[in-house]
1. Given a value of 44, 24, 19 for semi-axes √(5λ) of the Cα gyration tensor in Å, calculated from one of I, II, which structure does it belong to?
2. For which of the structures I, II does the calculation of semi-axes √(5λ) of the Cα gyration tensor in Å, for residues 111-318 alone return 48, 22, 15?
3. Consider the structures I, II: one of them gives 20.8 for mean count of other Cβ atoms within 10 Å over residues 239-246 as calculated from the coordinates. Say which.
4. Assuming 57, 18, 13 is Cα extents along the principal axes in Å, for residues 199-246 alone as calculated from a single structure, say which of I, II it is.
5. Assign the value 31, 19, 14, calculated as semi-axes √(5λ) of the Cα gyration tensor in Å, for residues 71-222 alone, to the correct structure from I, II.
6. Between I, II, which one scores greatest on mean count of other Cβ atoms within 10 Å over residues 279-286?
Structure I
Amino acid sequence: MIDDLVHMVSVVTFTGRISGLKAASLHAQYFEEYLRLAEYLDKITIVTDTVEYLPDNLPSNLTIQQVPKIKIPKIYGATKTLFYTLGPLTTHADIVYVRTFSPPELMSLWMSKKLGRKRTLLTLGGTWLFGKPYERPGLKKSIFRWILRRAAYSADAVTVYSRYMMPEIRYFLPRLDPSKVRIIHNSVNIQRFRPGLSPPNLLKNGADTVFWVGRINEGKGVGDLIEAFKTVCQHIKDVQLVIAGTGDNLYVKHLKKKTDELGLAGKVLFIGGIPNEEVPRYMANCSVFAYPSRGGEGIPRAILEAMACEAPVVATKVSGIPEAIIHGGTGLLVERQNIEQLADALITLLGDKNLARRLGEAARRKIEKEFSHEVVIPQIAELLKQTSLS
């Protein structure tokens with residue numbers, strides 16, 4: 001039982017930085033998760049090399065272990081890996097928990113198992129690093145994959161967000177023992193991400209808004225969304241596309257040029273990274289949240305956050321997304337890189353407010369039932385306890 005877990009296991013985990021909700025970063029959400037996880041643990045130690053902001057009144061059983069940071073080009077990655085590896089080895093803990101593909105964290109898990117004989121839990125949150133069959137990756141990606149395989153094969157337990165990820169995982173990690181794998185969803189803070197929030201100034205102009213937020217790159221399908229939005233503008237008179245986030249400067253410039261070439265200047269707004277604390281206001285007040293990923297996902301947190309805000313979602317049918325988006329039930333699904341389907345789905349929701357409201361309300365109920373911190377965090381705590389004792 002979950003009640004039996006309280007004050008029974010000590011965990012060491014990681015985050016790239018602790019920066020508070022004013023930062024435009026996933027690290028803020030990871031830290032939120034750890035705060036909730038602390039409620040079920042005897043002790044949790046968070047290893048990081050960057051502390052920009054710490055909230056008041058941290059739980060007494062949560063410790064921040066800040067390791068040295070030598071940010072010199074070429075050697076920073078190596079020194080970070082060294083310090084991250086030493087963190088768990090010098091910390092009394094029952095289990096090491098890693099939830100990202102960051103090479104320093106993966107190396108720390110592997111070394112904690114091999115050298116420290118500690119129990120370990122790894123979360124495979126996506127499949128983007130796996131690549132495609134017959135793909136020939138560059139040297140950097142090949143090294144990352146090698147490290148990930150070592151960590152995954154050595155871990156005592158592995159969690160994945162969705163059963164739909166398993167075919168790719170079995171292909172990329174053929175020697176992964178299926179008995180070590182558990183399905184535990186990605187999760188969202190439903191107190192912070194909720195409907196009824198006041199709109200940001202950018203959404204007060206009365207126009208319908210299609211919203212996207214994340215790391216801007218080709219794999220996220222942002223270019224596909226811009227192409228589809230050209231068709232949307234031909235059917236919907238007063239509509240804007242708001243793209244929030246950062247990415248490679250050359251690729252962002254390419255997208256902006258593409259926007260101009262399609263005659264969408266003034267209709268597509270690139271607003272850069274926004275504070276994490278502001279994201280719920282955008283999601284709770286957009287007309288449609290779009291996420292046309294080309295693959296490599298787990299269950300994207302951005303989709304869950306939008307659903308928690310009752311935003312109607314259009315997303316591609318890739319990786320674990322169908323675990324959250326039930327087509328016609330909690331959102332609309334389209335095939336990857338199908339510009340026509342994507343445009344049609346956006347037009348449908350922008351033109352049918354009753355359907356959009358119904359899907360949004362159903363999405364919120366699904367999040368509350370399956371993807372909230374209240375549901376998911378105790379599952380992680382239970383697995384940490386079981387793994388530490390096995």
Structure II
Amino acid sequence: MSDTELLTTPKNSTTKRIFIAATRMDDGKTTTSLALFAALRSYTPNVGFIKPVGQRFVEVEGHQIDEDSVLLDKIFDIKVPIKAMSPIAIHPTFTRDFLDDPTKNHKVVVDQMCRAFDRAAFEKEYVIIEGTGHAGVGSVFNLSNADVARHLKAKVIIVARGGIGRPIDEIALNQALFAQAGVEVIGAIINKVEPDKLEMIEKYTKIALERMGVALLGCIPIENELTVPKLNQIVEEVDGRWLNGREHGASERVEQVLIGAMAAKGLVSLLKRGSLIITPGDREDILLGAIAAEGIAGEKVVSGIILTRNVMPHPELMEMIQKTRIPVIICQDDSYAVASKINKMTVKTQPSDSDKIPIIKDLISKNIDLDVIRNAFGAEHTA
């Protein structure tokens with residue numbers, strides 16, 4: 001393919017495109033993309049999605065596809081070829097391969113992205129474009145979020161984490177990078193705000209953003225139900241191995257973590273629905289207590305048990321466990337390390353999280369001014 005045939009911008013010039021950026025990782029880009037997609041679907045069925053540059057991917061139909069594209073497609077059945085929704089996967093050697101011949105490779109990658117966008121935007125009125133990290137991420141291969149938004153001729157929404165000083169500073173930095181690329185910022189969303197500080201943060205971030213010429217689209221409060229992980233997510237985080245109950249325990253929600261560093265009687269008294277117990281496999285008193293509590297309660301109070309240091313229970317006790325429905329996992333780390341990993345983990349929405357989707361939609365519809373977003377395009381595009 002000659003350089004004259006390579007695209008630098010999409011051929012599509014009519015579809016309205018909204019680029020979701022963030023000031024940091026895990027600020028809520030995917031949640032915002034998902035909720036905004038659902039909100040726009042209430043105005044028109046013709047909404048598309050693309051994540052041009054992905055770093056976390058899974059194998060789909062022989063292609064490396066970003067997991068967020070898979071998530072949106074499974075929830076909304078977008079009816080776009082999955083490869084078009086995730087054209088560029090940043091695999092471990094991508095950056096080195098790119099830098100071997102940056103001029104040529106940049107042209108090829110941009111062309112690949114633009115052609116994928118045209119497929120994702122075909123017969124769509126809106127396309128949600130999800131970025132990767134802050135505005136500068138991807139600069140090493142000349143495809144930062146600001147560059148992507150420029151090539152795709154998108155308008156940007158910046159998502160920042162709750163607060164006043166730090167998010168405003170970070171929004172200012174990101175706005176500067178987008179402005180340098182000639183990209184318009186529609187406004188900003190302050191996400192994960194402590195509910196009791198919502199009114200105060202909304203008041204002062206609005207004042208600060210107005211001084212920067214950026215509209216505050218809304219503040220989204222922390223919703224605890226969105227931070228509760230499933231047991232299968234925790235198993236992946238701690239590199240665990242299933243011993244019992246995987247078939248019905250993987251989707252269990254973990255609302256409380258208890259470390260078996262106390263007497264069994266004390267730990268059992270703390271059990272409630274959604275409890276995860278972390279204990280070495282030789283703490284037979286705790287394991288027997290958990291089995292007994294499950295039977296006495298008459299309902300599922302133990303979401304799972306993680307056995308640490310790869311210590312297996314006595315074979316007879318293991319036989320007892322296998323007669324229950326209690327999910328049991330074993331891993332190499334000690335109890336403190338396991339608890340620390342769980343405490344620090346980021347709980348991302350999964351396609352199976354059907355209970356979370358209505359909550360996410362509701363948070364956007366109640367807290368974000370969608371009219372500002374729609375009016376940002378005025379009458380400059382038609383469907």
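A short reminder: the numbers here are calculations on the coordinates, not readings from a lab. Owing to the predicted nature of the structure, the values given are computational and were not obtained by experimental measurement. Cβ atoms are built from the backbone, for glycine too; each structure is taken alone.
1. II
2. Value 48, 22, 15 for semi-axes √(5λ) of the Cα gyration tensor in Å, for residues 111-318 alone corresponds to II out of I, II.
3. Computed on structure I.
4. Value 57, 18, 13 for Cα extents along the principal axes in Å, for residues 199-246 alone corresponds to II out of I, II.
5. Going through each structure in turn, the value belongs to II.
6. The maximum falls on structure I.
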